[in-house]
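What follows is calculated from the coordinates using simple rules that are stated; it is not laboratory data. Just so it is clear, the model here is predicted, and its values are computed rather than measured. Cβ atoms are built from the backbone, for glycine too; each structure is taken alone.
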Structure P
Amino acid sequence: MTARALLFLALTALLTGTADAQRGTGDLGIVVERATGSLQLIETSQNTALGRIEGLGDLSHASAVFSRDGRFGFVFGRDGGLSKVDLLTGTLVKRVEQAGNSIGGAISQDGRMVAVSNYEPGGVRVFDAGTLALIADIPAVYGPAGKRSKVVGLVDAPGNRFVFSLWDGGEIWVADLTDPARIDIRKFKDIGRNPYDALITPDGRYYIAGLFGEDGLALLDLWYPEAGVRRILPSYGKSERKGEQKLPVYKMPHLEGWAVAGRRAFIPAVGRHQVLVIDMDDWREVARIPVQGQPVFVMARPDGRQIWVNFAFPDNRHIQVFDTETFEQLHAFEPGPAVLHMEFEPRGEEVWISVRDADRVDVYDTTTFARSASLPATKPSGIFLTARAHRIGL
């Protein structure tokens, strides 16, 4: 064999091996291992674990967003840590301790900025997504005394805006960072007592804050912000209704756990064994679905045909699945102790479920409800998939 032929074969083998080693990011994701400050890197094509990324600090209430290309994840820790991880190399790129106590974050529409909401000091800090250099510091100062408020419910909105609520101040702020050097902040005051969480609808139009200090929800139409904030669902959060037994609230439901299917929203009732069905055309309650316990997350399969419900203690072993048209139960099962989170694959054929007290993550077929995979994980909580993240307000 000639030297040229040997060189050709060597180059072919090298290129082939390199191609085999390459992969996209569309099937990647992370599982938060809250007890060890680590992430488990997963892929959904074969439902396997690829590795572990360590050294992320306190992940007891962690959340994550992803870069536009899906390569990098940004993880928000409860200890104020902002961590950037590389999903292709399975490494921690950089971590900054930007505050004393944090409660989530978001990434801008153009993917260039990452914002973090902070309890201590109260406010929002915005970082360059590439370098994690500080771009802007927005103190959540309210009232004539100039006090600082804890910030909750931070989401990204179209137009490179971030929207968030002030727990202590009872306000909603919309920060436009089109020009980070000249941030425009629009403040909506007296929206209700102690907003504790919020969401943005999948189309990016409505921002809705839950109120801990009183009944009802505060809604801001981002298409028409000049209309101000209005109150919807005035009975939401009431501890008792006529003929109903008053129940203790074991865990306030996350508003991010709302399910939107068509023009209906399915939301967990506060302190009741019910899922409320809301008509999004007029934001009125149209039905109630009785469920096993106090719901925490009510999540819609991506095609909108099913909702999956998990529960607070003492019913957190259970999951129920309902049809979104008939409200009939399709399936009920017990994955294991302390089911904390669910995440659907992008086309909805499977769902990933964290079972914290069994130290594992399970994958279920959403048509047959059979378990298709089970992966060991250390006290897993949140599950985040890159392909599911490219929507407003994750």
Structure Q
Amino acid sequence: MSADANVLNSASGLPPLEKPAGRLKDILWLLVVIGAGLGGLFAFNGRMDVYEVSIFVGAVASLAAVGWFWHGIRGLSIAVAVLAAIALWRYGVHFGEQLSVGREALAAVQEKDFFLKFLVSSQSAIMWMSALYVGAAFTYFLALFTRTEYIGKIASVLVWSATAFGLAGLFARWRESYLINVDFGHIPVSNLYEVFILFSVVTALIYMFYEGRFKTRALGGFVMLVISAAIGFLLWYTFDRGANVIQPLVPALNSYWMKIHVPANFVGYGAFAIAAMIGVAYLIKLKLGGDGERDMLPKLEIMDDLMYKSIALGFGFFTVATILGAMWAAEAWGGYWSWDPKETWALIVWLNYAAWLHLRLTKGWRGAPMAWWSVIGLFVTTFAFLGVNMFLSGLHSYGTL
């Protein structure tokens, strides 16, 4: 591939021509993902209904597509697969294909098996995730204040590692729910404990995409602050309330809608959280004198654009999640909308970000007012996500503290 060809491509606005070795890696990625997906489909097809098969195929196709364009997620996928495989292997050594072995038998095995006790049981993996995310927050700020690039790279590695453990922990928890009692078995996105883990890994993934694409490592510490706050709540919820104990699903949650509504919702929440933390960094930089040399934060226009991109991404997914939630409500309770407190606050969140995007796109609003708005928006979103569960009651009371 000649350099002249890429120069001409660049001048025309087209992306650089793909090198043969890179294209081969892309094709290999597709083959691996599709092969693994077909293997999983053949292995578990008998245990899935038509809706679950559709969700599984969609998830495999999405992973293949995302990995094609975002190479960073490939290594993460391999790490998650390895960690989850170790967990399944160790559970298989002790229980084979058994289900419903009981809580006591599962706990005894987790206590005596080295890998499960210290690495890949759901609780062990989540503890690793928690420690690594908090460590990444400190490391990112250390890199920012010392202006040391290699420390920043270490912070990025910590985030990738934490995310791998978090996702592997969710997969292990999925298997553990069936081992405790086959009637308990469910995808682990059904209560506050599980969705706080989901929120952490989704927020980290969105940020890592931005970091790789827009070279915004200086913002890592700010994003890790909101993830660390989620970790703090998760640890309190675990040790004070015993929320990590796997429980059977509430009947209303025993639906295929949960498998698509909840993840879509938390892509929205994660993107809104990132926008807020970028807004904090924006306001700090503005206070320090804008685009002067007193700090290492990205330029104001870059952060302004990232706020917009994050809110647009979150708004799109939150809209889809709200529609899916209405369809789920119609199936579970007989009506698309009931003005339940959770639904009402979801509408408030939607209207808040719809107004933000409207003023940005039609009036050209930018700068500090929009940054403040994104920060305040996080408080509105947090109340809709957590405050409603704490202070209000309704049809979503299964999510209370």
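A few notes on this one:
- Comparison across structures P, Q (criterion: distance in nm of label points 7 Å out along Cα→Cβ at positions 52 and 148) gives the highest value for Q.
- Identity of the structure behind -2000 (criterion: helix-only ellipticity at 222 nm (-39500 (n - 2.57) for each DSSP H run of 4 or more, over all residues; to 500), calculated), options P, Q: P
- When P(r) over Cα pairs in 10 Å bins from 0, in percent, for residues 60-171 alone is computed across structures P, Q, the figure 16, 49, 28, 6, 1 traces back to P.
- Per mean count of other Cβ atoms within 10 Å over residues 68-75, the highest-valued of structures P, Q: P
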